[in-house]
Structure P
């Protein structure tokens, strides 16, 4: 009998942000200074990191953070 333990899926998420040129779109002022917060193993941990960064930069109206579903890009048919 096998003692293989099924590992959870790796649903990778990227959290990043930066200052936008305006509040009307998603065009960054300076691509060289984007803040790459990190890559997370699931949405819940990515959302927690996103909330922390968003709250920390709340006084800068043009600052925005985003969550990218990397797992969808890596395996779009899934």
Structure Q
């Protein structure tokens, strides 16, 4: 299930997903067959899901999203 309803795809795991200098390993992925009419848009290869994004710090403001490596938790 997605925000837009039911989507069909093949479940798999990616050894590595890289976004610029950010990298995550062993990421669950869904591979979908799309056409130009049913795809995500011109020049867009796919979507980043929470299985990838939850591994990083995200900050959203003024129409921009900043993604960075999580900082180690402070010791108490």
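We did not get these values from a lab; they are worked out from the coordinates using the rules stated. Everything numeric here is computed off the predicted structure, so don't read it as measured data. Cβ atoms are built from the backbone, for glycine too; each structure is taken alone.
Quick notes
- Read-out relative contact order in percent (Cα under 8 Å, 6 or more apart), computed value 40, structure in P, Q: P
- Winner on Cα Rg over 2.2 N^0.38 Å once structures P, Q are ranked, highest first: P
- Given 1.7 for distance in nm of label points 7 Å out along Cα→Cβ at positions 35 and 67, calculated: source structure among P, Q: P
- At a computed -500 (helix-only ellipticity at 222 nm (-39500 (n - 2.57) for each DSSP H run of 4 or more, over all residues; to 500)), which of P, Q: Q
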